[in-house]
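Listed next: structures, encoded as structure tokens.
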Structure 1
Amino acid sequence: MNYEEAMEYLRSLWYGVGIRYDLTRIKRLLEMLNNPHKNLQFVHIAGTNGKGSTTSYISNILMEAGYKTGVFTSPHIKRFNERIKINHTEILDEDIARFITIIREKVDVLVAEGFPLPTEFELLTVMAFMYYNEQNCDIVVLEVGIGGLTDSTNAIDDENSLVSVICTIGFDHMQYLGTTLPEIAAHKGGIIKENGSVVVYPQEDVVMSVFENIAKEKNATMHKLNTGLIEVITDDITHQEFNFEDYSGLRIKLLGEHQVKNAALAIKAINILKEKGFKITIAHIKSGLLSTRWPGRFEIVNEKPYVVIDGAHNEEAALILAENMKKYFEGKKITFIVGVVSDKDYQKVFSPFFEMAHRFFVVSPNVGRAVSVKELSEYISQHHNYVESFNSTEEALEFALDTTLEDEVICSFGSLYYVGNVRNFFGL
């Protein structure tokens, strides 16, 4: 297979198989491929929100310390290859074609043995393990796809996971994970390993008790982030500076109080890696944090007027975005460019913005399960008197820029699926 054929094969699994939660297929597939994951060491990261930036903080610190670091994330913003990186370099097209060709032959055997077809994400995970193993990565920072307990990434062995990291838990993917926070937490807490170490972002009591019980059952050591030890020194539109525990003068470019907490969570995980023999200095930590960028998460892509893009697509992320918009742009007229996919509770996603919005421009993300412009416009019109519909994100952006004053603000959010379009528009 060439790259295009490999991608078409993966797409056929996405549309033909969808999402299945069961580790038996991927474990058998990995066994057929000589278990490449058993030669790797992992930092395993789960959570509803914050996984991406926490993954980026940790991986950048490890890179600064000189470690060859595999980075596994999803979804991608512009290009599928972004999901599998070593340091900052994406997997090559020809490597994807080569690995998928090998994996597909094993899939045929798998099906002949009576297993159902694996999912796209299972194959993506297997390919990542093969690639990181072939390239002799020192460590892999592994972001969960959905949930944790039965997510494909949880096929790794307990002894190969050096530390598990659990970010904030909220309501998302409820058709797979459950409708209550304890049910969702049970899935996320599934990445806690037997006799392992886990670092946890502070959560509601009903969530923390789930993690505590899992950790006790697995004889794992749980390290809770104490946000009371965070002291923010500077917080403006360009950067944040803070102290945490024994570290002072830490600086990050990502904005919002939650990003300081995510950075502190990353430091807690790094401290555990140091205890396990990784040579990481305070200079590595400082430079790793400062170099961290995370596209599409309260990312400012233009000034005069400010244009902010954010992949917020669930209630918790929307509340954080709303808080940041008030914090950094208090009193400004804000035009929101919005779109959402149909498996999201968009009433809860958009409700925090009705009072602060000057205008809503509605678009439809370029995916098959997007909410139609008509449906979303009708809903928002029930709560706001200025709603316009557009055929594309680009058309909405052009009109917004033409009609927005320099001291006003444009914010595009609601789905990660069109964040890439906005970044392309600005040449990023």
Structure 2
Amino acid sequence: MTRIAIDLNDAGLVIAAGDKVIDAGPACAVEADGALRLGAAAAARARLEPRRVQRRYWLEMSDAPLPAPLAGCASGADLAQRQLAALAAHCDGAEGVTLAVMPQWSAAQLGLLLGLAREAGLPVTGLVDPAVAASRRPWPGRALWDLQLSLHAAALSRIEQGAGAMLAERVGVERIGFEALERGCTEFLARRFVACSRFDPLHDARSEQDLVSRLPEWLPAAARQERVPVALEHGGHRFEAWFEAADLKSHAARLVEPLVQKLRSLTSPREPAVLQVQGRLADFPGVVEALARLPGCAVVLLEPAAVARGALRVPPGGDAAAGVSLTVQLPFDQPAGTVAAGGVESTASTPTHVVFEGRAWRLGARAFLIGTDPGEGEYGLRLDAQLQAVSRRHCSIRLEDGRAVVADLSRYGTWLNGHRIEGSAVLQPGDVLAVGRPAREFALIAEVGDAP
């Protein structure tokens, strides 16, 4: 009898049975023509039925009522049960099924999942953390981090490497997921159509759906050519546009800036690290490159279906009636990795100066303050008191443990590379801080060679 593992990531459910892999589509549900569509069939109509689509029921895993029933399903749990039943159709005769669960789910949600799986006919014998399932090889001399993106969130997990992979800690990053990346790239391309042909594909549901459906074709082209031509047919007319690959990469890098900021705060350039990420992240040009700029960190792309394949390592165990536990430690089953095997290590250094309007200030252990009135005797930069949305002591930058850290001291917010920081953030050369309205920008640079 066959053992089966299923990765329940809502961005793309994946079934693995030995060497066989089945892509079961995303956790998406649409009511169209009176019928319920799930997975890829639902995603293909999501823009056409905006009021009859659900994409958060998997992440939320709840029996709370939906705002409006969807094809007879009154709750998100009903939709999840229907999708689990569709997965069960691929598991006939299975010896047991291991589920790699969403890292955001609580113990209560895991209990609800097991109940729904039992109703759907899935013979669940094990649950496993997805980061642990994906961690199949050790990385000697390096800390190991795993990044799992779902539709609506990201989870950063540190994996201890002893006799095997063990979950040590986890940090969630909200509002950064595949849906946000897809939406950001869709909006970028829509602006290019407006600029090139005055046609806005987002003003019509069909052209918007067509644009989204073409993303898997257009985005990878940015890795092969500098200028990418694109075209859409709508209303009997053909609309053509183009985009610069460098512009798309810069845009995508800005989309994941909060994730990069979080990673900077968790890792240290003094401790080399490996960050393993889903291979499909490379479908969004600029994202992997943004992650690879982390100092001392090598980014490694995981193989397709890595979580589902790795989940097959979970030994057959109990059953739903006897109680199924969550596995957070598994032995390695692949040889030790090296950076040269597939990672790109950043050589980024720590900023030494902040630059404003052509003048540079050296950073050190003493706080460098920015504001309209930093205070008598304090080291810093005094901005015009008439500038709006700037506090007297707005933000500070100082060197701590070999890293440059900016702390927001204001009630208005400090922006790093276009995103508001939450409390504090680690800085790298090339970063741009912004405060006030209109924004005043400060560049972070690193001195090279001997100091004058």
Structure 3
Amino acid sequence: MGYCDMREIGLAMEVGKNVKGVTILYKEIKSKNSTDTATHKGSVNYTGALGKEFNPIQIKIGGLKMDTEYSYEVLINGKTQPIKYPLKFKTKKYWASYMKDGPPNFSFLIGSCTYINDSLYDRPGKPYGQGNKIFETMADTKADFMIWSGDNLYLREADYGSEYGIRYRYSKNFSTPELQKLFAIRPNYATWDDHDFGPNDSNFSFGLKDITTECFKSYWPNQTYGENGSGIYQKFQMYDSEFFMLDNRTFRSANELNESPGTNIQKNFLGRRQLDWLFNSLIASNATFKFIVSGSQVLNPIADKECYRQYKAEFDELMTFIITNKIQGVIFLSGDRHFSEIIKIENPGFYPLYDFTCSPLSSGVHNINNKPEFTNPNRVPGTLLQENNFGKISISGPKKERTVKIETFDVAGNQKWDYSIKESELKIKKD
């Protein structure tokens, strides 16, 4: 399940090469208090090409009722497919900032770094994947949607050198049994990082980026992807919060590129067009919380070459824009690091900026105990977590008194820590 709005939902699946037809049957689930005697139902047929070796397909269901729960069936060649869990979705409730009633409370899961072992193509030695149990735990954790913040799969050396290898890896990962319920029971929104884009630490010079871009768009049913077919960045609204899903690879310069004065080389992280899109999106947003999602860390002054801070000109331009224009309610969400933490940066005369990094889901853990970063003074005390984990973020409270609660959970679903940020803490008085 991809995006789910008030009147439309996007679904994705992959079918075998012998499949001739795919149909979705959907039907409204009546609430106990409903006085409407008519039941909304219908069907949608997939009309695209089939019969390829890899067949990721997407189906949109439109004309839906707002704030309504539906059940659905998947028919392959006219036969209903047996599924071990109920296939259901619920459309968004209508809410706008001018309404007297406060915004609905909601929550979402977040995570990055999904490595699924595949022994034939893995590096020799101890498997890097730490098992798939965490995905079953996440499926059983109550939340309204899921954000995948990058490295949602790992292209191996045997994969990213060919179109076949890339398509194989996407197909292989998405068919992992433990992921199916998590994918199906709630909406999923995704961006990527280096490993689902190309090689480790890859940048815009990766030669097969058009193939990985096509695969990403085929398997992740986001509502939009970039502009005019360029990039995968997008934004979406969830009541009084807005999410800006960045593409930190398509336009990215090499980490090693010299940014010294006089080089006449622009070192890009997001690139001019995406950065302008972000500026316009932020300044036009009236959301209480503005979540900026990036595959790489953004704020950490001690992070290595994969952090946005290492792209000084662009980073400074973004920070200057946020502060100069007094953009309220910004929180950064990121992945990549193979440990979790909250970085807090104080800004004299402005509110503090936070970057919640959540990683890894199922890949190896990066231990920093004997490194300078272990005692990072910018980390919120008690938030360093060096084990496989996922995050949950809950937005609640009355209008103008909203709170963001951030939690992390281990593989078994045990809470490891929580931290709350009030709406009032992310505001500065405007002129």
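All of the numbers you see were taken from the coordinates with simple rules; none came from a lab. Worth saying up front: this structure is predicted, and the values here are computed from it rather than measured. Cβ atoms are built from the backbone, for glycine too; each structure is taken alone.
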If you rank structures 1, 2, 3 by volume of the Cα convex hull per residue in Å³, the highest one is 2
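In terms of distance in nm of label points 7 Å out along Cα→Cβ at positions 243 and 331, which of structures 1, 2, 3 is highest? Don't jump to the answer; show the numbers that get you there.
Details: 1: 3.2; 2: 4.7; 3: 1.3.
Top value of distance in nm of label points 7 Å out along Cα→Cβ at positions 243 and 331 goes to structure 2.
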From the coordinates of one of 1, 2, 3, distance in nm of label points 7 Å out along Cα→Cβ at positions 211 and 283 came out at 3.3; that one is structure 1
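From which structure (1, 2, 3) was mean count of other Cβ atoms within 10 Å over residues 75-82 calculated, if the value obtained is 11.4? Kindly include the intermediate steps, with their values, before the conclusion.
Details: 1: 15.8; 2: 21.5; 3: 11.4.
Checking each candidate, the match is 3.
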Value -4500, calculated as helix-only ellipticity at 222 nm (-39500 (n - 2.57) for each DSSP H run of 4 or more, over all residues; to 500) from one of 1, 2, 3, is from structure 3
